[in-house]
Structure 1
Amino acid sequence: MTEPNTAADAATPADKAAGSGAPGTRAIRETAKARRRGSWYVAEHRFRVMRSYGQTVVMTAIGNPIIYLYAMGVGLATLVDGNLGAGAVNGVSYLAFVAPALLCSAAITVASEEFTYPILLGFKWNPIFYGMNAAPIQPGQIMNGIVISVAVRMFVTCGIFYVFMLLFGAIPSPVGFLVVFSSLLTGLGFGAVLMGYTSTLTEDTGQIAMVVRFVILPMTLFSGTFFPLAVLPVYLQWIGWISPLWHGTQLSRVFAYGAVEPIWLTVTHVLYLAALLAVGWLWARRVTVRRLNK
């Protein structure tokens with residue numbers, strides 16, 4: 001019997017079979033990995049896209065709190081506190097009253113940017129969602145990845161805003177850091193519903209612009225942002241009651257300076273925003289499955 005003189009000759013039939021099947025096995029393994037981590041791959045893609053307008057993201061995250069808090073703290077707050085007294089608005093300064101609302105409004109702004117045109121882009125103008133769906137990534141994972149990426153950007157934006165609130169002395173409460181999470185829930189709750197609606201659009205005929213003008217702007221004006229909701233006539237207060245911005249603002253005020261309200265109302269704020277997040281998220285997933293699997 002001659003001794004094998006090469007590694008190939010020494011390999012057993014089982015080794016050769018395993019070796020010949022290695023590429024296929026590796027492909028199956030990568031496919032399974034993509035199916036497990038598809039949501040994170042989509043989120044990574046969105047982070048890479050955000051890099052193309054990263055300077056705008058950073059400048060907005062830093063510039064907005066400086067401009068708005070300075071304007072409210074040095075400008076309007078000086079007039080309000082000078083005429084009504086330092087504790088005339090909910091027992092705190094006007095800056096402390098309005099700052100949590102501005103924080104929630106910043107989260108709503110991020111939601112209006114990331115849950116609208118990027119969704120329409122992925123379905124129509126640059127239909128990358130169809131390419132993702134052709135890979136092992138599932139339609140629901142596409143929406144999951146978008147929510148993850150927006151949540152990260154929103155969390156960073158709200159965190160930076162919170163730091164400036166501290167610097168301006170707008171957070172008297174020791175648990176004020178919780179406003180970051182309440183504003184995050186506010187932005188995601190509103191944004192998820194907006195994402196679900198945008199997912200249904202097949203043509204851009206100005207619907208998103210209409211949402212900004214006739215939903216987001218009135219929501220800001222009638223949600224107790226710059227003055228207590230009770231100041232409005234009763235026939236207009238219902239706008240605040242159904243507004244996610246009002247629920248988020250009130251919840252943030254509880255954390256920021258201990259605004260007094262019944263515990264059942266605080267729980268209602270959380271449940272309402274969480275329900276919006278769940279409903280909008282599921283809506284967007286269902287629409288995406290239907291559109292991509294036609």
Structure 2
Amino acid sequence: TSDNKKIAEFGEKRRSPVDISEIPTTLTSAFIAAEDNRFYEHGGIDIIGLGRAAAQLIQSGRIKTGGSTITMQVAKNFFLTRERTFVRKFNEIFLAIQIEQALTKPEILELYLNKIYLGNRAYGVKAAAQVYYGKNLDELSLAESAMIAGLPKAPSRFNPIVNPDRAKIRRDWILSRMLELKMISSLDYSEAKNSELTAGYHGIQPDLAAPYVAEMARQKAVELFGSEAYTLGLNVYVTTDSELQASAQNAVVKGLDDYDKRHGYREPLDHVELTGEE
């Protein structure tokens with residue numbers, strides 16, 4: 001609205017970029033434990049992981065595990081395709097080294113945590129926290145953080161809504177890695193491991209109900225930008241004032257309610273016999 005209240009959200013991707021300072025240490029630690037425990041030590045590539053990937057390439061003719069560091073994943077997500085080829089892996093390594101020279105570790109981690117795909121159209125950790133738990137980042141528990149950190153490996157397979165059993169196995173493995181790396185205490189590990197799964201799909205939560213206005217705005221955006229209206233990350237502001245809209249909405253509802261009370265009970269329209277059959 002004109003006074004900055006959300007009335008709707010449309011698009012192919014949900015993404016809410018955040019500064020690295022806004023992301024809790026528990027969550028960043030969970031991702032590092034899951035994806036790249038030597039992140040703060042290497043210069044962009046993990047020789048051991050790459051050696052393992054090279055051995056698989058020689059034996060099978062294709063790369064099964066990428067040996068990718070977080071920096072290499074940033075290179076792939078921003079600049080490269082997802083094809084598993086030697087040429088792409090070489091480019092990934094080259095770009096990772098350049099990224100490490102140009103950016104600090106916190107800056108690289110910020111790019112990664114804002115870009116990574118985490119299932120259910122959620123890109124980045126803030127969108128994932130909202131989609132799976134309906135929470136802000138600082139409200140996530142250790143178990144919930146570990147669950148989100150388990151998604152990059154296979155967002156569909158480890159989706160806690162669709163595959164809760166597999167997702168729990170992945171979550172518990174990440175918790176064990178965090179314990180092994182001394183990121184959490186034994187007590188924290190036990191409490192998180194024994195916690196129940198609470199993930200569920202949380203859709204958008206508008207600040208104001210104005211679906212007719214929102215649809216007009218959507219149609220105008222599509223008219224101006226075509227299908228790219230759903231992928232450009234546009235913020236569309238309408239002239240509607242939220243207080244006036246809410247007052248109008250309440251007035252209509254009250255008017256209908258008063259009308260119904262004035263006319264009283266008007267008998268059923270019809271009777272339907274239920275046979276018990278579908």
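Read-outs throughout are calculated quantities, based only on the coordinates presented, and are distinct from any laboratory measurement. Bear in mind that the values here come from a model prediction, so they are computed numbers and not experimental data. Cβ atoms are built from the backbone, for glycine too; each structure is taken alone.
Miscellaneous remarks
- Structure (1, 2) behind the derived value -16000 of helix-only ellipticity at 222 nm (-39500 (n - 2.57) for each DSSP H run of 4 or more, over all residues; to 500): 2
- Structures 1, 2 were shown, and FRET efficiency 1/(1 + (r/R0)^6) of positions 43 and 91 (r between Cβ atoms, R0 = 25 Å, to 0.05) at 0.05 was computed from 1.
- When Rg and Dmax of the Cα atoms in Å, for residues 171-258 alone is computed for each of 1, 2, the one that comes out at 15.0, 48 is 1.
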